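FYI, it's all coordinate maths here, none of it is from the lab. From a predicted model like this one, the values you see are computed outputs, not experimental measurements. Cβ atoms are built from the backbone, for glycine too; each structure is taken alone.
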Structure I
Amino acid sequence: MQHKVLIAEDESRMREVIAMLLSDLPLDFVEARDGREAVDLFDHDTFSLVITDIKLPKVSGMQVLQHVKASDSELPVIVITAFGSIDNAVEAIHSGAFDYVTKPFKEERLRDCVQKALRISRLTAEVRHLRREIEGRYNFANIVGHSPRICDVLQQAGRVAETDATVLVTGESGTGKELLSKALHFNSPRSAGPFLPVNCAAIPGPLLEAELFGYEEGAFTGATRRQKGKFEQASGGTLFLDEIGDMAIEVQAKLLRVLESRTFQRLGGSKAITVDIRVIAATNQNLERLVGQKTFRQDLYYRIHVFPLHIPPLRDRREDIGPLANFFIRDFSTAFGRRPPTLSRKALTLLENHAWKGNIRELKNVIERALILCKNDQITTRHLILQSSNDMRLDALDMDNLANLMMGGGGLDIVDLETRLVKRAMQMAENNVSKAARLLGLSRPTLRYRLEKYNIDGGDG
């Protein structure tokens, strides 16, 4: 890879020496005879490295350094200073210079300095490229979904992303809570900072406390060195606490203090550490119910419930199933290096009528399997392997066929149909009234009324 290097040096002989000493490196040199020319060249081209003498005519080397850093704070600048002018070099380092070399040059020193600077430049370019890709991937506009409910969620998320407010993202497993949380981060003023996820359900209480807050050497058996926690590591960015409903109660108290004061102490430490951080929490559980069960602190619940965002399950936004399926078809086809097949109408209908207990994650897996099985240009129903479900929904065509079938014998007995549905729901729910009510889409009192109306056993009450 060729690197373009700007050399700002008023002595032509010195420019030749620099180019000669670095001639075996993959570099393209652009030369400036004074500081004003260097600034002009920099403004009209892209460079991987700038090498400038401190003393330049028209515009000083220090001013060149300051101009470069004001335009691109991460671009490495090496300054050249005369032997014995170390004070100038120190001032340049404080102003953001990567390093300095003194005249006359030592070849090893110059080469080593340039090679290190180019490595930094290359890594910086790679990080920028990756960040652009990530920010594009997690742009709100790129989150697939056209249903009114998901559009409302994205609209609210776009507003709160601009603030530092604590957000609580709720929804069933597989609905995309972490995806939405990343979009919140990468569309916020903190996007240049880190996004650190912590799965509170996967780490036992004592280990979670050490993971979040860090520890000092000797804080516990095995703590052989100081370790920063996620709160410190995420400072300047966002800490994502996934499955916060599973957080141990003893850790919740310490978390509450951090959220209120933004200060904490490492395990085994006495120094108060202050962090600049945003917290996004997520859960698939009903935190209000956990508060009632005394397994989740009420004060912590209100502290994280500043701006709630609820992602509806896929079964409640079926108009998003087709766009999501086609998105996964294109995504997996690219990964498999093949042309994306189409999705047949019957296959789409089958997907739209599935219960999707695993939500988007389940749909993604179904599409990946279908791509593996499909060897032609169209995915049909025979390529779709769906888990059986007791709460499969009927589409309009199925309902019409059912009605025609039942009325074909001279009339549809509504009471008989309703009685059979209630009995079947109670049987599937093993006589649990609350569960049967959910299966039927009724409230518990409404189902209790029908049980009494049709003299059906109410089970355990």
Structure II
Amino acid sequence: MAKVNFSVARVSGHTCPAGKSQSFLWDSDTPGLGLRTTAAGSKAYIFQSKLYGATVRLTIGSPDSWPIESQYQKIGGERKEVVRGARQEARRLQTLIDSGIDPREHATAQRAAHEARKAEGRRQDVTLSDAWNVYLAENQTKWSDRHYQDHKNLAHAGGAAKRRGSGVTVPGPLAALMPLKLSNLSADTVASWLEVEAKNRPTNAEQSYRKLRAFIRWCDDRPEYAHVVPPNSYNARSVRNAVPRTNAKDDCLQREQLSTWFNAVHSINSPVISIYLQGLLITGARREELAALQWTDVDFRWRALNIDDKVEQESGRTIPLTPYLASLLMELKRLNETPPNDRQLARIEARGEKWEPSPFVFASSTSASGYIAEPRIAHTQALAAADLPHLSLHGLRRSFGTLAEWCEVPVGVVAQIQGHKPSAIAEKHYRRRPLDLLRMWHDKIEAWMLEQAGIEYLADVARSDFVP
């Protein structure tokens, strides 16, 4: 091999002889450093040596990018290398060879370590909002619509115009945490957040904490987020002490209040809201389950209601349609199928729309969903007018289960009507009561409620109106 002392002139002047595809020139100063020139005229510094008897050859780079010797500058009083030279790079590679390290493997390992550091940096920079959106998207099909919407509402940034009334929406409790990096979600941060939220909305703060806790556990199970959230971020003593202690609600109608409550609800101007509220008490259904009821779910002939169950999401549940409630729904059906007056019809046609009966039992022309969305205001006003204590819509569901005990109804019957999960082995595996058996007990519950309310109602006569 021809060896010369590399200089700028010799490197630039070296050419590939005619008839050859490439030629090599080797530096006499630095063993292993060579210059490869191709027939096309391209040049590159290379390094070649032996490792365990095998030849190792690597490309260093073009002479245009690599000077022969390193260039130095004085920085802070010290002489430091600012541009690596080809000779210094060849010596570094030879040092690896002398240590028994293949420079190619070393470079691959360095690249992998660099990529790992970059990936870890990206992991550490992920915000709670980024991971939260992935969390919601992954679980949307597994959760009920209400559960999914609760997650969105609790993390909502606020500032949007209110659907009802003036002003803008307030941020959800979790909104303050959304811009934070997961790596900054320490126990101190969570505890401080809880202390602030607990002052104004303790119930929402406690609910948000439980959802945040489930989210962090999900993160720990995902490779892209695992071990990013600091340990004990949700179960440290300081966090657990900051979680608001909310008492379980116990609002419930008493037997002696039934007469006053029914009179108050009957006084509500909207028949849809009035009947909806009575339906909540008589069926014990969840508010969204009953609100979204469609006419196709109502079977007047066999006196049945098919409800989209929160627990049994795929199959739903079928419960009896009691006589008094059936008569109320018949009235709603008549109102729903009655065409609007000429003025209302003209307004509908002016909007380019065509009038048709609503598919929803508790229809609403102002709600985006098409069914009743906010009956609480009318209910609260009716309670206040009747001088009754506050009673939530879920309190009506609670009232059904409590008042049913006056009729000595089996606990499993009430649970099946309300859509509760069976609480015992026998109930879970051996008790699935048919509709006619549920109907016998459900009719008794409704008849007892009406009796206590002082409502005279001939159920036997009314039943004949339901058969086509």
Notebook entry, point to check: When you work out distance in nm of label points 7 Å out along Cα→Cβ at positions 303 and 383 for each of the structures I, II, which one comes out largest?
Noted result: I
Notebook entry, point to check: Looking at structures I, II, which one was mean count of other Cβ atoms within 10 Å over residues 167-174 calculated from, given that it came out as 20.6?
Noted result: I
Check: For structures I, II, which has the highest computed value of Rg/Rh (Cα atoms, Kirkwood Rh)?
Finding: II
Margin query: When distance in nm of label points 7 Å out along Cα→Cβ at positions 231 and 263 is compared over structures I, II, which one is greatest?
Written below: II
Item checked: Structure (I, II) behind the derived value 2.9 of distance in nm of label points 7 Å out along Cα→Cβ at positions 319 and 335 -> I
